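Some structures to go through are shown next.
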Structure I
Amino acid sequence: MEGVLAITFIFGGGTLFLLSVSPIGKAYAERIRAKTHELAPPDPQLLAELDDLRLQVAELHERVDFTERLLADRREPPQLPSS
């Protein structure tokens, strides 16, 4: 088992080293470094639409809660206290 691990590390390490010095590896490293660019300012129309969707989801949530309460009341009628 140790022999298989040693062969994997030797060939895998060599492959990673050759990939890192190749043009593909350099391009990948440059892409990772380039992720520090500033983000574009948000679109006001998109933000307004997002706020509208949030309001709609909140209203739907309230309606579902109300419906669940109605259904729960139908299933379990109130019981009279035992005397």
Structure II
Amino acid sequence: MVNDSSIKKLLKHDKDTGSSEAQIISMTSRINQLNEHFKTHKHDQSSRRGLIKIVGKRRRLLNYLKNNDAAKYEEVLKTLELRR
């Protein structure tokens, strides 16, 4: 699991919520929560649709980050343990 100190290094400041990195961190956290939710609620289709939307939005943010700052993109992937 990812520790908080490595995530804080990605943020630009303490109250950072708008940067691409901060949004990706937030979405990854929500995706992980929803995955746990689906282990017990397999037929919750409306939440599954929300999960798919969040995953797509995170994917677009990752693509944006890759095109604009490849080094930061690699750091985010490594820190959040995302595979691609």
- Task: For the read-out FRET efficiency 1/(1 + (r/R0)^6) of positions 22 and 70 (r between Cβ atoms, R0 = 35 Å, to 0.05), a value of 0.00 was computed from one structure; give its label from I, II.
- Result: I
- Task: Using Cα Rg over 2.2 N^0.38 Å, single out the structure from I, II with the greatest value.
- Result: I
- Structure responsible for 1.6, with distance in nm of label points 7 Å out along Cα→Cβ at positions 30 and 62 calculated and labels I, II on offer: II
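Taken together, the values in this text are just the output of simple stated rules run on the coordinates, not laboratory data. Keep in mind the model is a prediction, meaning the values are calculated, not measured. Cβ atoms are built from the backbone, for glycine too; each structure is taken alone.
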